[in-house]
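Student: Take a look at these structures.
Taken together, the values in this text are just the output of simple stated rules run on the coordinates, not laboratory data. If you're wondering where the values come from, they're calculated on a predicted model, not measured in any experiment. Cβ atoms are built from the backbone, for glycine too; each structure is taken alone.
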Structure 1
Amino acid sequence: MAVNGIWYSWMWADGGDDGGSVSCQINVAPAFGVALVSLSTADGEGLIGAGVTEFRFRNTPGGADNVVGFGWSPDFIYPPAVFHDLLSSVTATLVVGGDQQGTATLMLWQFS
């Protein structure tokens, strides 16, 4: 299996007084893909998390996108990775609490 492409997007969030979040998205032509989110830095006390909040796939290469969304979970925040035979889009979110900041990276690999 050969790697056809590698994409990444970096995100930074500053929680200010009340906390906050930031999201990023990578859109590609549908193909077998694997996406992974990693928390790169964290500063402050309390919960900081990052993960996949949504991905899109197609049943056929020329078909319509199907959306799979993930809600926030107190047990694991969001899933750290997803994969699909015809992955076309991935969205990741970084969540930080008040007086916190952090960075995270979304990476997507496509294979043939």
Structure 2
Amino acid sequence: MSADTDLAIAQSEARAPYYAEAGMVWKHPVYTRTDTGLRISIGFPVCTMHAAAGAEAAAKVATLMNLGDAAEELIAALEDILNYTGGAEGPLNDDYVVDRAKAAIEKAKRE
């Protein structure tokens, strides 16, 4: 294979799958080496931000999409913190918030 092909594959593997441009979220093309050559999955637009959300919202959506399953764990942690009623541990405190956030981040990194 050519140096251009090797470069395309390396770039494809190194970047996040989704990106934002001009108020739209896009999926990058994916280049994969096969036994017989190169397979290319073309990039495509995923969604367009509504004017009410603003073009800058596309970057936030792309970031969340790149988190994949990790985003679910981080959202669950934030919901736990917001819905915390005290229970046996008493009122919400900084230690609980920090510990729950750290646990969610570690779990997200493992996925």
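Student: Work out Cα Rg over 2.2 N^0.38 Å for each of structures 1, 2, then name the structure with the largest result. Could the numbers behind the result be given before it?
Tutor: On the way: 1: 1.12; 2: 1.50.
When Cα Rg over 2.2 N^0.38 Å is calculated for 1, 2, structure 2 comes out on top.
Student: Ranked by distance in nm of label points 7 Å out along Cα→Cβ at positions 3 and 99, which of 1, 2 sits at the highest value?
Tutor: 2
Student: helix-only ellipticity at 222 nm (-39500 (n - 2.57) for each DSSP H run of 4 or more, over all residues; to 500) computed as 0: which structure among 1, 2?
Tutor: 1
Student: For volume of the Cα convex hull per residue in Å³, for residues 19-74 alone, which of the structures 1, 2 scores highest?
Tutor: 1
Student: Could you tell me which structure in 1, 2 was used to calculate relative contact order in percent (Cα under 8 Å, 6 or more apart) as 21?
Tutor: 2
Student: Quick check on the output: 2.6 is distance in nm of label points 7 Å out along Cα→Cβ at positions 27 and 83, derived from one of 1, 2. Which one produced it?
Tutor: 1
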